[in-house]
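What follows are several structures.
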Structure P
Amino acid sequence: MDTVTKNPVMLYTEQTPNPETLKYVLNVKLMDGMADFRTKESAEEWSEFATALFDLPYVKGVYFNNNYVTITKEFNFSWEDIMLRLKEFIKSYVESDKEVIKDGYQEEMEAKEKANISQEYSGDDAELVKKIIELIDKYVKPAVEMDGGNIEFKSFHNGVVYTKNSQNMDIHKD
């Protein structure tokens, strides 16, 4: 009888520029791509893992990307009190081999993004918005992800690009 030996799940934490956010990096791939959940309601449709994290009283936001999960905590909790509990929770969930994100999530998010662009913009603006999104995805997003976060295109009006980050803060650049 053949036995399969699984490698142990290992993880470590990395600080991020946001003191309310901590990045948990694993030695296994969680998913292809990224998933950003800012509320429990948004998580319930697509991720049992994110929903379980939101059930913890100190979790305010969950962001998955390839081999890490970034947690944004409620401000009235200290990392000192919850970091190890979260580490054990994440490790235990990953070791259980349960699904992280339901199939179809990435396709659904991409379809919504394309629909929003085609509804909001036409002609030259639509082409410019596509190029802006490509630049954000290719150059800006990878740098922000290195710090455990995410950045998304929000809108473009009168020469100003508006984005939002994984802490749900609006940012704009002229």
Structure Q
Amino acid sequence: MEYTVLWLHIVGNIPSHHVRRFFYRMSGLSIGSGSSIHTGFRVYDPFGITIGSDSIVGEGCVFDGRDELRIGDHVDIASEVMIYNSQHDINDPSFKAVSKKVIIDDYVFIGPRAIILPGVTIGRGAVVGAGAVVTKNVPPFQVVGGVPAQKIGERSLKRPEYTLGRAAWFR
């Protein structure tokens, strides 16, 4: 497993989106059609990660696949977002790891440098503001921000049908 992680860290810096996607799929990461992952992507256990169609993962993101991480269709994840589904239990005498799945529904936008913690579900069309730390579920079409993330608004677009388009070749 550690050699796979090392290999994927190297692959994350190949300057071709098509080549990176090929190697990510070969490693067990499930990536839907039209989706792209930009450079600098770091992944832990690719077998637990599913990315839907027409979704974009920005530069320098970190995804944790030690439990299920499911990202829907038409999801826009900005640069340097970290999504974790495993963390240590700080109250356990042995400091054991606890894993919980993370689900990100369709048409979600996650702003730059946001952090999503284990056990969170982000509902359809929700928006996570830049730098937010999401510790609880986010209802559909809600806009959250801050540390910890709290409701700061509501998205008025309730029936999104847009596509994000294709990625630039060398990002």
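To test your reading of the models, identify which of P, Q gives 1.9 for distance in nm of label points 7 Å out along Cα→Cβ at positions 47 and 79 when calculated.
Numbers: P: 1.9; Q: 3.4.
Of the structures listed, the value fits P.
Thinking of P, Q, which structure, once Cα extents along the principal axes in Å is computed, gives back 48, 39, 20? Each step should come with its number before you reach the end.
On the way: P: 61, 45, 28; Q: 48, 39, 20.
Computed on structure Q.
Using the calculated result 1.3 for distance in nm of label points 7 Å out along Cα→Cβ at positions 31 and 55, pick out the matching structure from P, Q. Present the calculation step by step, with values, prior to reporting the outcome.
On the way: P: 1.8; Q: 1.3.
Among P, Q, the structure yielding 1.3 for distance in nm of label points 7 Å out along Cα→Cβ at positions 31 and 55 is Q.
Work out mean count of other Cβ atoms within 10 Å over residues 7-14 for each of structures P, Q, then name the structure with the largest result. Don't skip to the end; give the middle numbers.
On the way: P: 12.6; Q: 15.1.
Structure Q gives the largest value of mean count of other Cβ atoms within 10 Å over residues 7-14 among P, Q.
Distance in nm of label points 7 Å out along Cα→Cβ at positions 15 and 71 was computed and gave 2.3; which structure, P, Q, did it come from? Write out the running numbers ahead of the final one.
Values: P: 1.8; Q: 2.3.
Derived from the structure labelled Q.
Upon calculation of relative contact order in percent (Cα under 8 Å, 6 or more apart) from the atomic coordinates, which of the structures P, Q produces 19?
Working: P: 19; Q: 16.
The structure behind it is P.
Could you figure out which one of P, Q the value 43, 21, 17 for Cα extents along the principal axes in Å, for residues 95-158 alone was computed from? Let's see the in-between values first.
Working: P: 49, 26, 15; Q: 43, 21, 17.
Traced to structure Q.
Out of P, Q, which one gives 53, 31, 22 for Cα extents along the principal axes in Å, for residues 39-126 alone as computed from the coordinates?
Details: P: 53, 31, 22; Q: 43, 26, 23.
The read-out comes from structure P.
Which structure, out of P, Q, was helix-only ellipticity at 222 nm (-39500 (n - 2.57) for each DSSP H run of 4 or more, over all residues; to 500) derived from, given a value of -3500? List each step's numbers first, then the result.
Values: P: -11500; Q: -3500.
Derived from Q, not from the others.
Read-outs throughout are calculated quantities, based only on the coordinates presented, and are distinct from any laboratory measurement. Every value quoted in this text rests on a predicted model; they were computed, and no experiment measured them. Cβ atoms are built from the backbone, for glycine too; each structure is taken alone.
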